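Chemist: Below: a set of structures, written as structure tokens.
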Structure 1
Amino acid sequence: MNKPKVAFVVGHSHWGKSETLAALTDGDRHQSTVMIAGERFFVRRTSNDDIPESYLKFISKVDPSLRPAIIAALCPDFDDARKDTKWVLETLKARGYRMYFWILGSQYKTGKTMPATDVARLQDFGHISVFSGVAEASVRALAFRKYIAEIGAA
């Protein structure tokens with residue numbers, strides 16, 4: 001059996017994480033799973049910056065035997081205790097999840113770039129890939145799908 005994994009779409013507030021995940025499920029915001037490269041992933045659209053309490057509750061209860069492959073949104077705000085990014089990542093690591101971070105290098109509407117410090121901190125927890133440029137949600141979703149297929153083959 002493969003080791004459990006979480007593939008994150010990473011960005012700060014209003015960077016297009018949720019829209020990317022909606023496009024990944026063909027606009028169906030109620031679809032909770034997606035098949036990629038023969039593997040079924042559970043999709044968690046809301047991020048730790050959307051509804052932090054709900055997100056942290058999900059992480060506290062996630063069981064790798066029940067959800068071995070997860071796609072989730074993540075805000076890498078390590079300095080905001082309410083979002084508890086470090087706790088999220090340490091909890092998943094302790095449960096045996098491999099973590100993959102597909103980072104939105106630029107905010108969709110403004111072009112503001114992801115700080116190098118955030119990228120470096122995520123690298124301490126798993127594999128990173130930075131999506132450069134600004135693109136529509138459907139283009140981002142295709143690129144994210146390709147990234148997941150590549151990590152599955154690795």
Structure 2
Amino acid sequence: MTRTGGADAPAVESEWILDITLQLRLGSPATAMHGTAFIVGGNVVGPLLEGAVLPGRFEWSLDEPHGVWRLHAQYDLQGDDGLRIHVADRAAVAVSAAGCWSTAFSTTPELELLSGPPVCGNELYLGRMDASEIEAGTLRLNVHRVL
């Protein structure tokens with residue numbers, strides 16, 4: 001369990017539920033202002049699910065007026081036990097001279113149960129994306145459920 005919060009802010013508690021590794025085929029250079037990558041597979045491990053990442057899509061664009069990169073990913077997770085979850089993940093990352101791929105950033109994943117026993121629902125999830133290996137075709141996402 002993780003607790004965060006400043007001196008005056010209430011603490012937020014969360015629990016780790018998934019580590020997801022996405023394997024990509026870039027449809028645009030990682031340096032493009034508007035780009036697409038095709039999620040071609042990957043794996044997922046964690047107390048919520050163990051299994052594979054099914055094909056999907058990862059997109060990004062530079063929103064210059066607001067000074068942010070907007071990112072969006074959609075794909076399904078297929079558990080070894082038949083559990084299937086749809087993931088829609090979004091992020092808005094402040095533009096920096098180093099670009100948005102050089103440091104990990106926060107995301108807001110939404111998990112929707114498609115089949116299997118109810119393991120996720122109308123809960124709040126927080127993600128941490130490491131895209132430092134995007135040019136090699138790999139993204140890593142760590143997902144926590146807010147308690």
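Chemist: Using relative contact order in percent (Cα under 8 Å, 6 or more apart) as the calculated read-out, with 22 as its value, let me know the right label among 1, 2.
Modeler: 2
Chemist: For Rg and Dmax of the Cα atoms in Å, the calculated result is 15.6, 46, so let me know which of 1, 2 that is.
Modeler: Traced to structure 2.
Chemist: Computing mean count of other Cβ atoms within 10 Å over residues 41-48 for each of 1, 2, which one ends up highest?
Modeler: 1
Chemist: When helix-only ellipticity at 222 nm (-39500 (n - 2.57) for each DSSP H run of 4 or more, over all residues; to 500) is computed for each of 1, 2, which one produces -10500?
Modeler: Derived from 1, not from the others.
Any read-out appearing in this document is the output of simple, stated calculations on the displayed coordinates, not a laboratory observation. All figures in this text were calculated on a predicted structure; none of them were measured in a lab. Cβ atoms are built from the backbone, for glycine too; each structure is taken alone.
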